[in-house]
1. With helix-only ellipticity at 222 nm (-39500 (n - 2.57) for each DSSP H run of 4 or more, over all residues; to 500) coming out at -9500, pick the structure among P, Q it was computed from.
2. Supply the structure label, taken from P, Q, corresponding to distance in nm of label points 7 Å out along Cα→Cβ at positions 37 and 165 with the calculated value 3.2.
3. Computing Rg/Rh (Cα atoms, Kirkwood Rh) for each of P, Q, which one ends up highest?
4. Comparing distance in nm of label points 7 Å out along Cα→Cβ at positions 29 and 141 across P, Q, which structure shows the greatest value?
Structure P
């Protein structure tokens, strides 16, 4: 999805780099989505369970970038976060031969969430594109992420955005299944 297409489906919407002031709204959305999944009996669909302080740090550290999408009336539509830090990144070392080529060679797509009433419009793909553009600008060669195989919409969006399945694994101690996804970023 392009920014022009975004304006067709959400006239007046703005996509911007997230700042500390956006973190609480995004945290509320993440918490609401997590509760929704827990109530539905599908908590494995989203494993984003950082503390509030850890989550807020994604909005103001140099190792991460958040993008926030809001309606013309400032309602939060969704957000996406990518980072160069975190334990999960180490899991990709065995899958990418030149993982250590530079500190910013591989970016981790940490989390993309869209508010329930805005889902099904391709907005997740918009976040992928923005996060990847940012990563390429930092010299990244690869983007990586994980997804539940039971989250059909997210798996489909990873694939539509050019990611490939690298491996399947089980998260300990929860036993939740995940897919590691990798995309080689093209130089622009």
Structure Q
């Protein structure tokens, strides 16, 4: 049984997934309203009983820039939980990804940075050394084999060129990490549900 809560913007578009404690706090502060609760589950205190929140919506529309936050989890999700050199995708027996067996690789190594920037070989564009455009998911053997070389120097080929996800891809990334409860399905874009 999940404890996650789907947070919707005031226009009912998905914003993110929050922990149930955060959702209850937002409910008590009257920053969100309950849209759907988990069937047959409640949160009890000595003075109150609340439905266990499954979906909540912000009372006021929150404008967001549409940029996807750079994080290890988002890079893993963008790359499909697979090494971008050999395609290895470590999974548990239940089929869930095993992110602990994957690493983050700087396509242009940190050792080649100047002033915290590197120049991408495919575009000639300077980017921060740790950025969407220079980081890919790699298995440990591939990361060690590549070491402080460019992929071509290590005789390795990138399966896909790293790039910043679009806002729509950000919504897909958001739901690639969680099992989607039945209570959320009416509030998600069809591609995510």
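1. Working: P: -9500; Q: -4500.
For helix-only ellipticity at 222 nm (-39500 (n - 2.57) for each DSSP H run of 4 or more, over all residues; to 500), the value -9500 is produced by structure P.
2. Value 3.2 for distance in nm of label points 7 Å out along Cα→Cβ at positions 37 and 165 corresponds to Q out of P, Q.
3. Numbers: P: 0.94; Q: 1.07.
Answer by largest value of Rg/Rh (Cα atoms, Kirkwood Rh): Q.
4. Details: P: 3.3; Q: 4.8.
Evaluating distance in nm of label points 7 Å out along Cα→Cβ at positions 29 and 141 on every structure, the highest lands on Q.
Values in this text are rule-based calculations from the coordinates and carry no lab data. Predicted model only: the values in this text are computed from it and were never measured. Cβ atoms are built from the backbone, for glycine too; each structure is taken alone.
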